[in-house]
Structure I
Amino acid sequence: MALLTVEGITKRFGGLVANHNISFAVEQGEIVGLIGPNGAGKSTLFDVITGYYRPDAGEVRFDRHGLVGRRPDQVNRLGIGRTFQKLRPFHAMTVLENVMVAAMRHQADPSAARREALSYLEFVELLDKRDSYARDLSTGQRKRLELARAMATRPRLLLLDEVTGGVDQRTIPTLVQLIGRLREQGLTLVVIEHNMRVIMSISDRIVALHLGEVIADGPPSEVVKERRLIEAYLGDAFVVPSGERLPSGESSRGNA
């Protein structure tokens, strides 16, 4: 049985249909990339899975547990963690304190929570910033802090929302390496990402959304050849990392 199953999810905001009949499954240990243009419904889908929004139709199951109707904290307790596109750390708290807050969901003892938080900061290479205030971190460092906080909730499934978005290009390789190390820790990942070279390099499968619907689902090398995805998102000039050029055209929106 799949670890995560999304079946027929539809979410409307008035006359706007953000998600329409979305279905896919994620197997234990997989890294699934979730791509699509802005407004495709990617972050809304994460919000539905994690309990921030209740869908108008459809079901979400995690390890045999139905998620629809559960609060975000209840979903997290079942084993789903996530990061957010818009970073909102506790600015007036130190980096260590930020992670301790997440760790204390499992650790009532502050000393134990501190030790656990330090181990996650070491994992994301922020141990030297443990006494810095979150407000003083760079965007790339805040992304890693967000990741450490999510890890401190001890998830089995981790949803990453644009983990490389807005960071210095020199920081991206470090973040990609961290994603690989998360898999080595036994985590299953669903990753929203606009950088196609990143998503192609880390994903076992890619699910592509457009106008709230799934338009492709499969291995990265096959998904990027899907004509609907090229027209909606990648642009005809997109070149896959293997060097194969897709049918030439005038744009390369996805090759960022």
Structure II
Amino acid sequence: MTRFAIRGALLAAVTATFAGGVFAQEAVIRRVLAERLPQLKIDEVTRTPVSGLYEVRYNGTSILYADEKGEYVLSGSLIDTRTRTDLTEARIDKLLAIDFDKLPLADAIVIKQGNGARKIAVFVDPNCGYCKRFERDLAGIKDLTVYTFLLPILGADSTAKSRDIWCAKDPAAAWRSWMLDGVAPLRAMKCDTAAIDRVLAFGRAQRINGTPALFFVDGTRKPGALPGAEVERLLVAAAAATKKP
């Protein structure tokens, strides 16, 4: 066996041993937490940049951290102090990301502001106070196409208002009149509301449990009524991330 072959074999052996140790450690954490915290539906256990600390992903997109024996767990943000990066937030953003083109855009109310060159999708409940505040900030952003998805999750009145807005002669005008000026939409007598049902189904599938929920063209997903300046920053970042070389 040549010297290079020996080196290659040793490297392969070390790599295999290391990988085996990692997998074994993850198995230990899974087993211990399953015994002691059976309510956790663990999806994945992975190493973090911190020696001896493992990320435990459970219930789809929830995260906590455990030591290598699974004897201690903690929740909260893991911060890289060198870059001041919230590693937990970045990880959750990645888990929640959705391909913008896979959103049910045909089921949205489309509002064009300025030239509409930029895009954002927003899932909203018409009775959500945070959504109304956010709508005011959103209306002031230039050159934006807003895909508004009606997601009535706050009760029967939300369902009725979503129906009346969707069925209005001009849904976009009815939406803005209600959200910005408090002018209730006219009651719709007959209308096909299958689109609202499809949005609700999509929301359940994608764990959209609160409104407003924002989606950008680079896949970034953000919950809550973000300030207009932060939305502008995310729009710029999304455009840069999807810009073709």
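Any read-out appearing in this document is the output of simple, stated calculations on the displayed coordinates, not a laboratory observation. Just so you know, these numbers come straight off a predicted model, no measurement behind them. Cβ atoms are built from the backbone, for glycine too; each structure is taken alone.
Odds and ends about this structure:
- Of the structures I, II, the one that 0.35 was derived from, the read-out being FRET efficiency 1/(1 + (r/R0)^6) of positions 79 and 223 (r between Cβ atoms, R0 = 25 Å, to 0.05): I
- Top of I, II by relative contact order in percent (Cα under 8 Å, 6 or more apart), largest first: I
- Computing distance in nm of label points 7 Å out along Cα→Cβ at positions 39 and 95 across structures I, II gives 1.7 for structure II.
- In this comparison of I, II, the computed figure -8500 for helix-only ellipticity at 222 nm (-39500 (n - 2.57) for each DSSP H run of 4 or more, over all residues; to 500) is attributed to I.
- When distance in nm of label points 7 Å out along Cα→Cβ at positions 151 and 191 is computed across structures I, II, the figure 1.4 traces back to I.
- For Cα Rg over 2.2 N^0.38 Å computed as 1.01, the structure of I, II it came from: I
- Source structure (of I, II) for P(r) over Cα pairs in 10 Å bins from 0, in percent, for residues 55-102 alone, computed value 20, 39, 28, 13, 0: I
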